[in-house]
Structures are given as structure tokens and as C-alpha cells.
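Engineer: Scrolling down, you'll hit the structures one after another.
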Structure I
Amino acid sequence: MDFDAVIKYINKKFNNPSLYAVGISMGANLLNRFVENTGVDCPFKAVVCMSGPYNLDVVTQQLTKDESMIYNDPMIDSCREILVNNYKFLKMNVKQHNIDVDALINLEKLRDYDKYFVSRINGFKTIDDFYMDISSCHYIKDIKIPTLFIHSLDDPVCIKECIPIEDIIKNENCILMLTQKGGHIEWFTGNKPYRWAYIPTLEYLTYHSKLNGDKWK
């Protein structure tokens, strides 16, 4: 897993330092799933997840709606680029993964890309099984380290309906910070705009760093 490789490299290079992490958007969901999967053995001492798509089923359905195609289109363009760049390799493995590369290149919705490509190459029989496995909202109870979630209620991509509010509240290791405005990873303020959400992010991680007695050079 990518997380394991990166953590192994950092531990070797910096002599097993204290580890903290910030995940943003899809990165927040990936980080969250890692924290959930590792439980009490999680190598991070605290994490922050910002604007995460907790429920990929809900989020991708939203992206298929006309008003959200402005977000779907650049995402599917990136997916199409991946397919084109790896066309020859994928063509050699169509039977193994039950995929039609040429048809995939012409897909117009991110959800279909997940259904006909991503879920299949990862060994899932259905898109429902795939989304159940990768959506962090189903496993919040497994979080065993301090975790701060930051999300805006007006997020047009990771809409508020995907936020597992009750499950986060029930977990004593979690804090949920909801804002009325902020869009998707925006939270701009000031005459010279900057993202103010990074301030509580750093404050939260700094607090836990001091709590753990970390000494930084």
C-alpha cells in the first residue's frame, strides 16, 4: 500500500519520527480509510481530514446531475488521460479484468468510470461492493486516534448529505468542524485571500504534538 511505503521511507530516513497527516478531498477519504483499517496500530498520532467524500456512492450520484457536470467533466478528462497513457498495457489485460478499453475512453460520467473500470481492476464484482469498501463513512467507529474533520455545508462536490455526522459525534476520538460557507477546499478570507482552514488544522496537530511531548528541531 502507498501509505506503508511512504511511512517506511520516512521512518528510515528520519529515525522513526512522530507522524501526523492531513488529507484533502479524495486524499482525506484515503487517509481516513487507512486510519480506520489500522485502528490502534495506526502509525499516525493525529490526523486532519478536509472536504472528504465520506460516501462515494452519494458523491458520484450527485456528480451525474446537470448542475454538477462542471465538476464531473474535468475529473473524467483526467481519467480518460490515464486510459490513453496506459492504452497498450490495458489492452493486454482486458480479459483478466473484463474491461473494454475503447468503450471506457468514451465514458462521460465519473460514476461509470468507477463501475466499468476502477471497481473491476480492483477485484470487485459490483460498484456497490467497491463503494462500500472505499467509503470511509461506514467505518468511522474504527478510528482509534485523534481525528479532526473539517467540512463545509455548501460543498458542491462532497455534499453535506455524505457527512456521517452522528457516527463522528459518537466516536470520542473524533471532532467535526462544520462551516456554513467554504465550498470545496476553499475557505478563503482576507483582502489578500488565503485559506483560513489551515489555521485550525495546524493548531490541532500542534496541540497533539505538544501533548505527545514531541521535540522538533
Structure II
Amino acid sequence: MKSNNYTFVRAVESDCPYIVEAINESEKMGTDLNSYERIFELDSKGWNSLLLSMLEEDIEGCELSHINHFLIKQDDVTIGSCAAWVEGLNSNLSGLLKSQILSFSLGIEKWKSALESLKIVNEISISRKINTLQLESFFIKNEFRGKGLTSLLIKNVIRNFKERYPEINTAQIILLGNNISAMKAYQKAGFILKEEKSTSNSNISNFYPSNSKILMEKEI
């Protein structure tokens, strides 16, 4: 799909190295804090290698597979992306699916050692609504920011899913509560704040630069 000199495509396996960068930058949110590395006690090299191997699999339903990522390109160069899927499609809940992928990829002992950390981050976890379009892991390269590309990407991803799943009528985005710039971008795209969840547990700062998450929604 093409719009205003930009091309929108679904990611393929060769895009996995770019998606590694996109997920990491979305997670770090301009900081050095990568929650995955902290939770699973991995260095950047170890986490990137693990993430790449997970992304190469064809698994519908969460951000840990390349087939759930959509790219915006200019002159065949990827300049932005996001993950998108229908929550609960074929009875696949993204949270459970993500846990299964991570535990299998990490190994059961590494997964078990992370359970206490996972309990802490789950204190601000927000449930996703079944049969809604989920948007996640937005990333626009620095030199292309401020051009409305997030809204354009959202518009085209929604159009793609509505063509395939016309019964879907709600899109959701979950983000950290202190990500004000992203919140404003999503508001410009028509999303409104629906829910906020916070914790007083100071240990959350070991994993996230915020003690809260928010849910934004848009009727589509």
C-alpha cells in the first residue's frame, strides 16, 4: 500500500534485524533501561540474539514474531514500524503466548529465576480486550519524527486489519504512563485515555522508567 510517497508493508523474515532495533528503542523510550534485559538478567548482546531468534518464527498474536509487524518505507528504506494483531484470534491471548515464547526460548531455569521480577512488572499490567486490534512497539527513526508518520502508520494498519477482519471495531494501545510524547501522538490519531494502572512498589524502577501504564482506545 502506498500513500504520500510512503509505502506500507507487512514485515518479512529479512526485516528481523530492524525489528530488533524497533522493539528495543520502543522499550527503552530514550533511556538506557530495557525491561527485557533487566527482567531476564541478560546483556544487550544476549537479549538481541534471543529476540532475533524469536522474531524469525511465524507466530500470530504478539510482538515477538515478525509477521505481526508493519513497516513504513520511503525509497525502499524502512523508517518506522509497529506491531499489530487481533487479541484472542484463534483463542490466542497475547500475554499467554508471549510467556510461552519467552519461557521456551530462555529455557525453564532462566524463566523460573525471573518470576519474582515478573511479579513486580505485572503490578502495572493492563488486560487487553478480546477481539480488539492491538497496536504495540511503535518506532519512527529520529530524522523522520515530527512528520505525522505515527498517525499515518496507524491509519494504514487499521485499514489493513479492517479489510481482513471487518467485525473488529476497537483498537487499543498500552504504553507507560510517563510517555507523554507518544500519548499526544496517539491522541492526534484519535485515541482516548481509558484506563491507568500504577504501583507504589519502588522496585518497578529497576525495570521501567515509570510506575504506571495507560490504556488508550479508538473506535474503528
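No lab work stands behind these numbers, since they all come straight from the coordinates. Worth saying up front: this structure is predicted, and the values here are computed from it rather than measured. Cβ atoms are built from the backbone, for glycine too; each structure is taken alone.
Engineer: One of I, II was used to compute mean count of other Cβ atoms within 10 Å over residues 60-67, and the answer was 14.6. Which one was it?
Structural biologist: The read-out comes from structure I.
Engineer: Using the calculated result 8, 34, 41, 16, 2 for P(r) over Cα pairs in 10 Å bins from 0, in percent, pick out the matching structure from I, II.
Structural biologist: Label of the originating structure: II.
Engineer: Given that mean count of other Cβ atoms within 10 Å over residues 84-91, derived from a single structure, equals 16.9, which label among I, II identifies that structure?
Structural biologist: II
Engineer: Now for a different question. When distance in nm of label points 7 Å out along Cα→Cβ at positions 36 and 204 is calculated for each of the structures I, II, which structure yields the highest value?
Structural biologist: Largest one: structure II.
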